[in-house]
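Quick note: the coordinates plus some simple rules give every number you see, no bench work behind them. None of the values given here were measured: they were computed from a predicted structure. Cβ atoms are built from the backbone, for glycine too; each structure is taken alone.
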Structure I
Amino acid sequence: MTTIGSGGAIDVNGIVSQLMTVEQAPLTAIKKTLSGIQTKLSAMGRLQSSLSAFQTAAKSLMQADAWDVNKATSSDEAAVKATAGSGAITGVYDLVVNRLAQRQTLASPSLASATTVVGGGTLRIQLGTYDSGGNTFTAKPDTTEASITIAADSTLEQVRDAINAADAGVSASIVNDGAGVRLLVRGNDTGAANAVRILADDLDGNATDTSGLSRFAFDPTAAAGAGKNLTQTQAAQDAELVVSGLTVTSASNKVTDVIENVTLDLRRAGPGAVNIDVSSDTDKVRKSVEKFVTAWNDLNKTIADLTRYDPATKAAGTLQGNNSVTTIQRQVRALMQGSVEGSPLSRLSEAGLELQRDGSLQIKDTRFAGAAADPDKLKALFSTFDGNPARTGIARRLDDLLTEVLGAEGAITGANDSLNARKKSVERQQSSLEDRLTLIEARLRKQYTTLDSNLSKMGSSSSYLANFFS
């Protein structure tokens, strides 16, 4: 027997524990109520998350780029790769690449090594265009001459480094030709307007000969070995292509302004024609719509799980009978079953998106493929907006409804606020009852400890009198 104090006539702890079990019955009920409220709050959070995900999916179908999904395919990607951008117009184009755009490359005479001393002075680099005969040079508009100072007695590699550090529109490298090394100077950009002219102010006093720094001069209007001292291994030139009979040129091999909103990546010149087919990308359209279908089915299942009632087990969903949830469900389903006036496809079912008996959405492949072949029809069904509610696309209607439902004054916020207010009220009741139970336990313990002590004293007196009279 567990006792307290010097008594021991009764089990104080046991008695107080049993009495407190009875007293705590209301507290157990309060805790059960709090647990139920928290479960409903979690369920509302799950519903809110599903509604937000569905709204995001609906919003994506309101964007213009969701339906500007044409693709460009090339019959020979080794020659031309085509990429369609937003707004590309469907059609088939024949294309012949006559030549590719090139950057100019110049090579110096062969030298013994990269550490060979080549002299000093100033190299002046200009970008521009030569005429067809190479007799005149016209500087490129909006560019300035780059002046590069080369220290006296500089080596070949020091000249290379000075050119690369100057940001002059060219780059330099040293290559081994088997007999020695050469300085290669290459234009950074392709195109005939990016040809290079290099003039030298040589410290040896001769700006055009093939010794000292002037060995790197290149002026095609001058004579070879007298200012035209580098060898051109590749000329700067524009790309030339023929698109459906129209000849066009481009400074770059990435051509963006020939076929509207289509980028052509020219890779190889040749006489053979390449077919560029710009058509609707039905796979991309389907993926966009599939995200919408998946988000709706997730929401539909979430609501069903939270509101269902099983007669066999008599088990109810967490939010079964909740007016806010059933109202939201009814409103959203009504929009999903609605029609759009003036649209080529007026209902989801006409686009191959059919609602099933359980409320889920299913894509019917054949019918949807026909709709996806003309994305503008799907665009009208989902995203049309002209101020007339009856002509407003389904995705826009859903977005408007869900914005209201999820907003600060919406049903979800109202339901959460109500549950949280009730939770705080019950928590206050719990705190008050716990304080009361603490006082009750202390009072009971004091009473029964006193009783235990008195009974012990009475027992001692009885033993004394019995011993005395015996």
Structure II
Amino acid sequence: MKQNRPFFGRQQELKMLSEEFDKSTSSFVVIHGRRRIGKSRLIQEFGKNLKTLHFSGMPPTRKTTDENQRNEFATQMAQSLNMPIMKNQDWSNLFWFLAKETANGKWLVVLDEISWMGSKDPDFLGKLKNAWDLHFSQNPKLMLIVCGSVSSWIERNILSNTGFLGRISLDIVLEELPLHDCLQFWGNAKTRISPYEIYKVLSVTGGVPKYLEEIRPSKSAEDNIENLCFKASGLLYREFEQIFSDLFSKKSEKYRKIVSCLVDHALSLSEICALLKLEKSGVVSSYLSDLEDAGFISSDWTWNLKSNKISTLRKYRLSDNYLRFYLKYIHPIKELIATRNYTSEPLCTLPNWSTVMGYQFENLVITNRLSLYHAIDLNPAKVYVANPFFQRKTARKKGCQIDYLIQTKSRTLFLVEIKFSGSQVGPKVIEEVKEKIARLSVPKGFSIRPVLVHVNGVTDAVLDARFFDHIVDFAKLLKN
């Protein structure tokens, strides 16, 4: 498929695929990640100079049958191979015929949205496994890629399936693009647009390639966000419903409720169940796991600084910037937007704007932790553990929450304060971090190095105090 859109980033993934393809044996590759993260686009870029057959499952509906999926597959195969459509064939025959057509020479065969493709046939994966063993794998120059947005389905049915044990050559999980790759979507304009304006867009899109492709560099952040979010024709106006209906089908409402709980705070499993008035159970835990696999939430765990023992307590954080922005600002006025009765207003006047932007800023920094390490001259190999950190209040110690704590192998703690402000950060931040340090139960022999990450500068008073060992501008993270 010819692509006119520029392709940014994913150099590591492209290298991994190329090295895998160049080996002397066949390869079974799995690629998964959230919707719109660029799985198909990556495969198209990798296969642009290869003989490629790309098949995609149909989004299932209540009326979709296995026969529908097989007929669609047969139709796509007929179009790709310029042949008549095979009729009334089961998956075994379809896979056998496809393997016969790709038995010699270099071939890239792609089964996209595989969870949709095989959703109606309980024997689909068994037939695929047999087809791989008996036919596809016999061509040492063939690569079969299966991919999809329902990462939890892929994890349960392929990666953790004993039937595929030892057969998977490469498992790639696509995450959001790093900031320096996101910057490329502004083209030549990136050198004359302020980091703060770029941040405002990223606070909505995160590092999701499809969303960034919709950006018009000639327009302001406010105009881009209005066009994407606050017009009925905008991609991000309708995206939320499509995400949940496509990925979670009949159970989508349950997943929506969980995500909605996490808009304003990171919560533990018990707190989520209490808010939803549900019993704490494995079912709720499985929903959280599915959302985490899909790339929408993160489970942040804490640890004992002295023993390094990981705590069993988890707090779930809404790590997808688009979902939070939609739930806070688009969903409440969705009907107004649909009827064109919504009048746009400056972003900074939206309810709780600074608080929400603080959460979004934290997500971006934590997602781009390797750029942060580079900015503070910290070798990632020296990091023992790093995560948002929370210390529970007990009779002997106070409660404490730290945006991001890095513990190195040399017993140094980098206490990272991620501070969003629409203007320069003032000296009040120093007192806030001092209070966190005072509350933190630090083992003997540990050093603490405070770090401040900001987006709009800091005052001279903050610089003159020389309290922070590192003050990191968001602009530097964009370039690292």
message: If mean count of other Cβ atoms within 10 Å over residues 44-51 is calculated from each of I, II, which structure is the one that comes out at 18.6?
response: I
message: Starting from the value 13: which structure in I, II was relative contact order in percent (Cα under 8 Å, 6 or more apart) calculated from?
response: II
field: Value 25.9, calculated as mean projected area of the Cα convex hull in nm², assigned to which of I, II
entry: II
- prompt: When distance in nm of label points 7 Å out along Cα→Cβ at positions 116 and 404 is calculated, the result is 8.4; to which of the structures I, II does this value belong?
  reply: I
message: Going by mean count of other Cβ atoms within 10 Å over residues 220-227, which of structures I, II comes out largest?
response: II
Source structure (of I, II) for distance in nm of label points 7 Å out along Cα→Cβ at positions 140 and 292, computed value 4.7: I
statement: For distance in nm of label points 7 Å out along Cα→Cβ at positions 244 and 364, structure among I, II ranking highest is I
task: Name the one structure among I, II that helix-only ellipticity at 222 nm (-39500 (n - 2.57) for each DSSP H run of 4 or more, over all residues; to 500) of -11500 was derived from.
output: II
message: If distance in nm of label points 7 Å out along Cα→Cβ at positions 92 and 260 is calculated from each of I, II, which structure is the one that comes out at 2.0?
response: I
